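Below are structures written as structure tokens.
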Structure I
Amino acid sequence: METLPFNMEYVYGKQLREVPVNADDMLKGTNYLIDLLHNDLVEKRTKAKWCSWIGVYSRILGDVSVSEQYLLQSINLYKELDDYNQIFVSSLRLAVTYQWKGQYDQAIACLQQLLSEVDGRTELETYRDFVYQHLGKCYFEQGAYREAIDFFMKAYVIRQVKGDEKLLQSTEYALSQCKAATV
């Protein structure tokens with residue numbers, strides 16, 4: 001996401017959900033993006049990207065209905081553009097929104113579908129660890145810690161190969177929260 005004049009950063013809370021560093025700024029930034037969408041000169045691809053980010057930020061701010069609305073809009077715009085990778089990314093984000101809505105069966109079904117798409121398309125392989133991570137989070141929230149740990153470990157192995165320290169730390173934190181919950 002290009003730089004916005006607001007703090008859109010987040011951290012992970014004990015429930016493994018994103019928490020805004022500055023909720024007021026994130027809300028202002030989200031509204032700023034929504035306002036930009038009304039400009040008819042904005043290209044469809046840019047609108048699709050902004051809708052996806054509005055969906056993410058709205059979820060983080062706790063407005064899961066708005067999150068779902070914008071993520072579905074993003075998916076539809078990317079379908080019009082035949083951009084399968086971005087359809088996948090927005091669908092992954094939508095699965096997380098379902099999780100936050102407490103619709104775990106729908107979230108897990110969506111994530112399992114995305115995992116089967118990764119299995120069938122080599123260009124999506126880069127997202128496998130994200131799908132595993134979010135499956136782990138779904139199970140974590142339901143108190144199914146053994147299943148959560150299994151998925152987090154699958155994500156961790158891939159992330160070790162990727163060598164992305166931020167992703168590794170995220171998974172290490174998730175594993176530590178699982179272990180703390182089972183003590």
Structure II
Amino acid sequence: MPAITKKLVENLRQRIIALQVRNKDFVLSSGARGRHFIDIKGACLEPESLYTIAGTFVKWMKAMDVSVAGGGALGADPIIGAMVAISHLPPFNHPIRGFIVRKSLNEFGTDNLIEGYVERGAAAVIVDDVLSTGGSTLRTVQMAKSNGMKVKAVFAVVDKMRGGAQKVVEAGYDCRSIFTLSSLGFS
């Protein structure tokens with residue numbers, strides 16, 4: 001597998017720009033309205049883009065010596081799956097385990113809000129596709145903590161610069177994003 005290069009990150013940036021929808025009024029998950037919809041889910045369903053996102057996050061995790069990653073459904077699902085799949089391979093060589101936090105309990109199955117790897121005391125990062133106001137991301141952090149994990153950081157593909165990163169930092173966590181809204185050329 002190739003290393004995560006500046007060229008791969010630039011290709012991802014160009015793909016996100018191409019997928020974004022503008023000049024339409026959108027209701028965001030926070031309830032706020034916006035004129036740009038950043039379609040990270042579209043990018044996460046393309047091989048090079050998803051590899052770049054997952055590889056970047058695994059590289060950051062390796063530097064932090066953290067080996068558990070989780071996130072909220074649906075935005076984090078493909079990212080977490082890809083991170084787990086590539087983490088043990090070169091150039092990463094840092095096997096990780098993953099979990100997904102459901103939005104609500106299922107009527108069937110295990111009755112778990114968290115699916116996947118959960119270990120009390122495990123250091124973990126929380127992954128999100130887009131960080132806006134931070135509400136849903138911090139809910140995921142709280143779910144991980146209530147299940148005994150020690151959250152160290154939040155990683156997002158795009159920080160929309162709507163106060164979410166600041167809230168994450170104020171709550172005591174490192175917060176990193178591959179892009180910000182302004183680095184994508186949006187205002």
Structure III
Amino acid sequence: MNAIDLLLNRQSDSKLQSPGPTKKQLNIIQQAALKVPDHGALKPWEFIIVEGDKRHVLGEIYYQSAIKNLNPDIPADAKMIERSKEMPLRAPMIIIAIAKYKEHLKVPRIEQVQSAGCAVMAMQQAAFAQGLAGVWRTGVYASCQHVKSALGLNELDEIVGYLYLGSAANDFAKPHRNEISEFFSELK
């Protein structure tokens with residue numbers, strides 16, 4: 001797959017199944033993450049790989065967070081508490097992407113968070129280029145202090161996403177094409 005085809009045809013797929021990335025595929029995915037724009041060469045990211053039984057550990061972290069932060073007497077909250085343990089089981093592998101803010105005179109926080117976001121996109125592109133599928137998720141567990149603490153993160157760290165990776169459970173539909181004019185204009 002050439003680079004232009006990859007950029008124009010990549011899409012998210014939330015229906016994932018085994019197998020997940022092989023060691024060789026994962027190595028390429030990891031290399032892609034480390035090649036993103038990084039003003040000041042600060043390397044403001046960290047990645048936690050979750051696979052196999054460790055997905056249950058992450059599910060327990062989610063569950064404890066849900067119990068602390070939700071009200072089981074509210075039906076929607078009760079459903080979220082119940083589902084929380086199963087959420088990490090939706091893919092054979094999850095890569096948690098974290099922006100590790102480093103104070104710097106010329107590199108503001110937003111650039112460092114964006115660099116971590118670029119790393120997620122690069123990893124998803126690398127996975128797709130190797131025939132894998134994936135989806136970048138955030139949700140309540142990306143901003144939850146309990147989850148951050150359980151993962152050993154500090155107050156300034158920011159979870160920019162959970163990259164769920166695996167094989168597509170369904171055939172890919174053709175990606176929807178937006179009209180360029182809906183999103184681009186010229187300076188007037």
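Just so you know, all these numbers are worked out from the coordinates, no wet-lab data involved. Quick caveat: nothing in here was measured; it's all calculated off a predicted structure. Cβ atoms are built from the backbone, for glycine too; each structure is taken alone.
For structures I, II, III, which has the highest computed value of mean count of other Cβ atoms within 10 Å over residues 37-44? Structure II comes out on top. Quick check for you: by relative contact order in percent (Cα under 8 Å, 6 or more apart), which of I, II, III is greatest? Largest one: structure III. Tell me which of I, II, III gives 27, 20, 15 when you compute semi-axes √(5λ) of the Cα gyration tensor in Å. Attributed to the structure labelled I.
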